[in-house]
Structure formats: C-alpha cells, structure tokens
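None of the figures in this text is laboratory data; all of them are computed from the coordinates on show. All values derive from a computational prediction rather than experimental measurement. Cβ atoms are built from the backbone, for glycine too; each structure is taken alone.
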Structure 1
Amino acid sequence: METAIVIDSSIQFPAKWYDLYHIYPIGYVVRDSDGNKHLERETITALKTEELRELLIKDKNAELLAPSVKDFVELYTFLSENFEHVISVHSSLFTPAVFENAILAKKLVSEVTIDIIDTHTFAAASSLFMDYLSHTTLAAQKINDIRKAAISYDKYIQAFIIAKNDLLNIVGIRKTTWLTGLTVAFRPNVLYNYYQSQWKELARSRSTKRLINEINTRINLFEKVKEPVKVYMCGEGESLKLKESFIGLFEGLKIVEVEPSLVSSYLLNHDFFSIAIF
C-alpha cells in the first residue's frame, strides 16, 4: 500500500525525515499588520517556518491563518498521482479549523483514498506521535492497523509544557483576554500535562523550580509503569534554558530536539519548553 502522510505544520517533525516517510506538510499563512499574506510553504516539502516565526515576534498584530480547503484539495490531488492512499493527521482540539478544512477537502477529492487521523498531541508530543505513526504507516498493510496504532500512540504519550501563559484548557488552546494587559514579567509559569489523550493544568508558579520538581515526580511514576524508549524536546525563548534540567534524566535514551512550529510559537507567546516521552 503506497501511502502518503499529510500533516499541517503545527505537528513538529524533523524535515530530514519527510522523504523517508513520504510526509507532506501543509503550511500556515501569516497576515501581517499591513494586511500582507506570507505563505509558510515554499515548495511541496519545504517550509520557511523560522522566517515567519521571526515575523510573528516582530509584528505583534500579525495573525496566523489556517491552510484553506483549497490548499488541502490541491495537495491531495497532487498526491493522488503517485499514491494509493493518503493519511492526513491533524488536531480537532488545538487546530480545529485545519481539521475541519481537511475533512471538507476530503469530500472534494475522489482520485485517492483519504483518511483523517485526529490527535490531541501538541508541541514535542506531536513530534513523538508522528515518529511512531510514520513507522507504522510505512509498514502497515491495512488502514485499520494505522488507525489502531494512532489511538494507541495518542493514549500512551506522556508530555509536559511549561509556558508563561494561560492557554491550555480542556476545550483546547486559545488566547485569553485577561492576559493581554499584563506584561510577561507578571504572568505565571503554568505547567500542563498530557496523558491518556487529555491535557490538564497541573500547577502555577512564579518560579520554574517547583514545576520542574513536579515533572520529575511524574516522570518517576511513569517509569514505574513503562520503560521509556524515546524523548522529544522543543522550546523557545527563556524557557529553552530548562532543557538542561531534563537531559540528565534520560541518560541512554534517544533524545530528539525539534524546532517549534508556527502554531506553538504563536499560541505560547514564544516562551515555552515542551517535553514528551514514550
């Protein structure tokens, strides 16, 4: 079964593996304060994420726009020329507009079989999810095998995000109004945990030391139940310094570092650290 994988670029996955697993990212659009639109995708497998992240940092009034139904239809149609099947992976929780656009585009393309996979992973957890799912997709003979694997991976990833913001909650990720008048210095560091396909807020603190201890405690509990195999990390801004606090915990394990996506940068205000374990 010749299968291509489509991801929107909120899923952070090393570009060097795109060709290996037939992964095709569909990029976002940044609309600057002058109304000009900047496309994240340069070519079919090349993104200029870093350039647009810098634009979002400099232009506080810039907006991040989801890839359109037309973008999906064009990509699905292109892939139909060389693949029998397309797996399109998105998050109805964190990027609902993207998820809905993928579903609408699927109805408009009949040249190839398209399956939409939903995941609640985010930041480093999304990278870990795609790592395992891409291996499965490469070897799978039946779509049901891929679906079952996606559910399993989504369920058993353990992930944490420390962010100086108030964004994650049970209905997804969004900008809040009460924080807009506060400076970064007065915002709390918030610790979020992902497990069993759910995100929960664990703690708030002006200091990250307490939050690091909370993560360490939960990692120890996780290790008693399951022996970790792989760790993904990403971060941005001052919070990236937290990386050194965790690398020593995973001696002997494969640690993969990935760059933040436009979505994580935009929604977490360019200051967060994310870690995911499987």
Structure 2
Amino acid sequence: MSRSLIVCAIDAGATNIVRVKSSGSSSCEITAFKTIGFGLDAFQGPKGRKAFEKLSGMLGKWGQEPLVLALSPSSILTLPAWFPAGASKEKRESLGRVEAGYFLKNVEEWSWQTMPLTLGSARTDALEQYMIMFYPAEPGRSINEQLERRYRVESSGLHIEPIVRLTTGSREPMAVLELEAEYAAFYVSRAGKAETFRYWPVKNSNEREFFAITELGTSPVACVKVTGLAADQATVKRIAAGTDRTLEALGLPQQVTISPEAKGCPHSTGVIRAVSTALMALSPLSAG
C-alpha cells in the first residue's frame, strides 16, 4: 500500500520541503520539493509569525498528508547514557529529562533525543547505551505547535539519527563526516545503529578541519561520506590532503528515486536530511 509523506528539513538559514511516496517496501520516490530561503533563525523574534505563515501556506498543497520535521540547529550538546534494555521511547524520554536535570540549567528551554549506540558491550545484559542529544527547544517547539493546528505532524527531531539509520538492513559500515559552521561530527553506523559517534563544537574552520583529520585517522572505513553546510569543496580538499581516507559526498540512498514531476531536485545537504528523515519515518523501526 502506497503512502505519501511530507518532510520539512529546517536548518539555521533554509528550509527544504520534500514530498516522498512509498510503495510499502524499503524504497521511495521524491514527487515534489521546494527550498525556501529562511530557516530556524527566521522563526525567532517579532518576524517569526510571517515566516510561519509562509511555510504553512506552502504546505497547504498537501494538507491531508502527514508531516515530519527534521531540525538542524547550529549546535547541540551530547551526553552518553545507559538505559534499561528495551526501554520504550516514552521511558527514554523520561530518563532523558532526569539526565537533563543534572546536565543543564533551565531544562524547559531544551529539547532532547535519544539515539541507540553500539560502542561496545553493555555493563550488564539489562542495560543499553544511548547518546542523548540536547538542542534548544525554540523555535522548533513553537513551529511544531503551530503546524499541529493545521496539519498532522507525526514527529519532530534532529536529522542525525535518520542519517545513521540509512544503514538499516545492511551489515556494511558507513562512515559520515558532518561539517557545520559551529560543530563537526564523525559517526560510523551499521545495521541502523551508531558504532562510533564523535561531536566537537568548533569556533572556526581551523578547529573544524583539525577535528575532521584527527577523527578520520580512526575511521574503520576507507571511504567516508561527507555532508553538512560547511562541507564546501575547498574545505573538503584540505581535509582530504591531511588523511589517507577517500572523501565522497553523501548522496541520495540507492532506494530513493526522483519522479519526473520532481526533476531537478538537488542532492543538497537539506534534501539528503529530509529524505533520510522520510525513510526513518516510513520504517517499522522508527517507533522504537
């Protein structure tokens, strides 16, 4: 049975709207796309309402279809944690709040997401390791609440786990280097779970490139996929010169096709994040 889904991938300065259609298998087709020249920053302050109205108006074309939000804030905070094996999403959310109370000030100003890790054997069979990723609650919380008044919002969260989940069903590892203005991240995933996850806040390009070269030296995979808004050609070339790993742009997954109606859809960072989020939302594992 086919199913259509709308994804809004929103970073600091842009919003990518992608409509995908799934046939019920592990593949899907992009049937429409739109890039808007404003993002999370535009939804804050006195002009935020105008940005929301413009976004909502563009979504009106598919008003009856479910909507998923993929948020990419300028930076996040990370904290490894151990949770009871088999804990539900709701239980992990509750335990995440406990950890937030120790880790953060003004907990109500933050949102968080828990991502499973397979960094090694558990302390006991009763525990599983997760990475808690904290990010500012606003403006994501307000965007979600306002859209829910008009549309059926199924979920809202960070883009990172959807990219990790691209390896679901595969025993081959995938290494990803993500470069942003205020952070760099390196992670290796296999069978839909992260085996390695490193995250560094950075102040400038020198720090970002130093982190990248250092982490790539530990990569178990010779070919590393590169993504992120700061992954421009010159930066990637400098990083490549400092490592023996091959760097290759993270593109659309093989199971994703583009319909004639969406011809010209770019393989940009925002579109890749949107499509990855759609695949995760359409997967049976997404409820776990």
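Details
- Parent structure of the calculated result -8000, given that helix-only ellipticity at 222 nm (-39500 (n - 2.57) for each DSSP H run of 4 or more, over all residues; to 500) is the read-out and 1, 2 the choices: 2
- For FRET efficiency 1/(1 + (r/R0)^6) of positions 94 and 214 (r between Cβ atoms, R0 = 35 Å, to 0.05) computed as 0.45, the structure of 1, 2 it came from: 2
- Source structure (of 1, 2) for FRET efficiency 1/(1 + (r/R0)^6) of positions 86 and 158 (r between Cβ atoms, R0 = 25 Å, to 0.05), computed value 0.65: 2
- Structure (1, 2) behind the derived value 14.4 of mean projected area of the Cα convex hull in nm²: 1
- Computed 0.15 for FRET efficiency 1/(1 + (r/R0)^6) of positions 150 and 246 (r between Cβ atoms, R0 = 35 Å, to 0.05) - originating structure among 1, 2: 2
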